[in-house]
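Derivation of every value follows stated rules applied to the coordinates shown; laboratory data play no part. Model, not experiment: these values are computed from the prediction. Cβ atoms are built from the backbone, for glycine too; each structure is taken alone.
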Structure 1
Amino acid sequence: MNPNKLTSNVVFDYNLQGFNQKLLNSITEVLDYINLINERGSQDPLIITHEILYYEKILESLRNGISELGDEEKKRLNSKLNEMAGGIYDLETVNFRSPDSALIIGKIFSAQKTYQKRFGGAFGLVNNDANTMLSEYDIIAEGIYSDFPYIPSEKKESFNEKKSEINCIDVLRFAGDFNLTLKPISLFYTGTKSRQIPVPSKVALFTNIYFKRFELISEELGRNFIYDFYDSDDVSREDINKTLIYWLRGHDLGHFFGQDILGKNMKDILSKTMEDNRRIYYILNELKSDMISLYIFKNKLNELFEDFEIQNVYLVFISELLRYMRRGHLLHYADGGSAYLAYKYFIQSGAIKVNRQYMHDIDFELLSNDIELLCEELILLFEEGSSLKAVDFVNKLAAFESLTSKELPEELEFLNDFSIPFNIDIQHNTSI
């Protein structure tokens, strides 16, 4: 990693005095075991035997940790642990009460070890305020889905059956594959023992990491590279954080807006061309979901906020685009490739203007119109299913070679401002 790329260390101060100490010690031990699984696993020729051994230790530690809890709580948690004893092929969440907290453990395809399933773990306190806001958001989003003009009613599936179950957690400690350089702000998983990979039905959103990452990285990119960026004295941190969680939830829901014939046509055949198409498909899927999320904001702003301007939502979005693109490897990361396509689309339309100092001026009215146009174009692209049209859509915005570059395209090199952090890390409490 480039030594000039700063990592900002953050400390979250949470009171754990109400937590059973024996259980807290057990959770600490479990996270330590997960670190050992990953440290030794890559060196161990009998990796499956190695993982099973430590997984048994994890369950034993948790059973011991809950031994001092009340009978009802202990019975509930023992039932969960007995279920988990059948084997783990995906992430599982163990929810504790008094205080509300969650331990997430299991195997997942690594974001940093391509095509490898590795063990990860996270523990934190449930953010009930954020969960309540998202429950209210889902009601509003369902109304948008029901009235969405680009999908005929006969083709709409049940909103409640399609939406994922989301849980907001203020994470206190990561372990294993989640404790690498790029900390996750969300996890999408099935919570099932199946060895198959169905559509993820559960989402964990690490709200404190998400909010702090935006404040220390994206917001600073916005201040440096966007004209007339909002003044922190004029907008509340609460409204910015609400925008972020609404944004992510809208993106998550946006994946099932519309028919998807394109995926089958672009993913089924393995070849060099089809592998490129597969990557393009995932980038376009992310772009469609981004636009759906913005569409919900645009049409339901007054129901989501008491007093918040749509241009501030767009500023949050554009500053996040800058952060996504700044990572480089624009084809490797679907969200980075999506950000780049959105950026290029808005530049071509004139909604974003770039001057010689790489500062960006935004025409918010034009940007709002672009969101409508992109929503319609992408919904139809996915429904029609033409891989040729999908590739053509991408190539009209950006040369494919610029997405395959391991470094940033020349036009984005201004983002390498090394005074702004690239990552954040948690300085966790030693008791966990």
Structure 2
Amino acid sequence: MRATGSDAAPGAGAGVGRRTLTSFAVCFFAYAFSQLDLALFAYAVPVIRKDFDIGLQTIGLVVSIAYLLGGIGQVWMGHLTDRLGRKRILMLATVLSSIFVAAHAAAVNALGLALARAGAIATGGAIYPATGAIVTEEAPARLRGIFAGLLQIAYPFGWFLASLVAAPILVTWGWRAMFLVALISIPYVFVIKRFMRETERFERADAARTAKPKLLDSLRIMLGPGFRRRTLTLFAAQFLFVIAYGGSTFLLPTYFVEHRGLPVDMSAYLVGVGNAVSILGYLLAAYVGEFVLTRRTTVVIFTLLGAIGFLAMLWLPEGFYPTMAVFAVMSIFFYGTAAVKFAYVAEMFPTEFRATGLAVCGSLAVNLGIAAGPLLVSTAVEAIGWQMALSLAVGIPLFAAGFLYLFLKPIPSGLEVEAVQDRLNAA
């Protein structure tokens, strides 16, 4: 559905200028580098377990603690993005996240690993609302969903790059050397400083304020009349989705090693290729959400198809290549939904606290889901085995998340973000 009449602001049909393309490119690679750094942990889990002599439940607890603490830190970082500016926090988060990921190499026990992981998540995760706010506010209205969807490709792209790095370094120099790769992201801050400009929407909103916003004030508005339903529904849907995502993605390399009997490097390769193929899903979801269906409806369909594909991947294929093929098809829908979901969540909140909204309904929900998911799956594995644990602890939350999005309002594409707010507030 396309916007017409007064809903389409004067700039809604404008072409894509150099500023939009430059902002998008800078954000894309900032996001990709952060995901490359954060993804290294998943590939290192089987080796770390042996090195520290810890069980699967302990690793699940490490992940849960890290994402719980990191999620709280991300809300604060998202607020700072609304308070101090998108560009400034993007630069800060790029440097700090690289340092915290590299600090994994110095961990001597599970506690040290959890603390380094929490710092990396809090700062690296801040790149999500910062880049998301920039792209949402810079892209022309008629293509905002496409740009937001393309930005999300940075996630599987970063994971794919990490798989290429992880396999040879793990085999040759070990997991500690692998985490030092994160330090190569630090010089990228100079690219951000040179080519990135603060968004005009943020500058206008900041100039109109009589005082800098406080975190509690923004949260009160988000949970107050007019915003409460969308905030809580988005949070719950994202939380359930990421219980499934976290419980599967971060333990799939271990599942393929321990249950399917694959070597560590082949497991990393399989997951990396699956993430790379999911780029097709990001493109498909972004296109369908922008030009065919509403973003809300696209999220529902892709999430439910992803759940079906995940169960099929667990129970149907045998052997490396059949598993890779089904994994790739599943990832198109399961992971591809992020492309359209991200744009939809970003539209739900006004410029004044858009990054905070993304941090709460995106980053915090994601981190709590990831904190719960691996712990839930790892505990279930001990009781009922890998196949049933992944089927129940991933499949059920994923189906529930898809249906929960049906309670949200479908918004036509092509609207300026201000017109989206008018539509939502009139509902």
statement: Highest-scoring structure on FRET efficiency 1/(1 + (r/R0)^6) of positions 29 and 413 (r between Cβ atoms, R0 = 30 Å, to 0.05) (candidates 1, 2) is 2
task: For distance in nm of label points 7 Å out along Cα→Cβ at positions 173 and 317, the calculated result is 3.2, so let me know which of 1, 2 that is.
output: 2
query: One of 1, 2 was used to calculate relative contact order in percent (Cα under 8 Å, 6 or more apart), giving 28; which?
result: 2
- prompt: Here mean count of other Cβ atoms within 10 Å over residues 141-148 was calculated and came to 24.4; which of the structures 1, 2 was it taken from?
  reply: 2
- prompt: If we compute mean count of other Cβ atoms within 10 Å over residues 325-332 for structures 1, 2, which one ends up with the highest value?
  reply: 2
query: Of structures 1, 2, which gives 1.01 when Cα Rg over 2.2 N^0.38 Å is computed from the coordinates?
result: 1
field: Computed 5.3 for distance in nm of label points 7 Å out along Cα→Cβ at positions 53 and 85 - originating structure among 1, 2
entry: 2
query: For which of 1, 2 does helix-only ellipticity at 222 nm (-39500 (n - 2.57) for each DSSP H run of 4 or more, over all residues; to 500), calculated from the coordinates, equal -25000?
result: 2
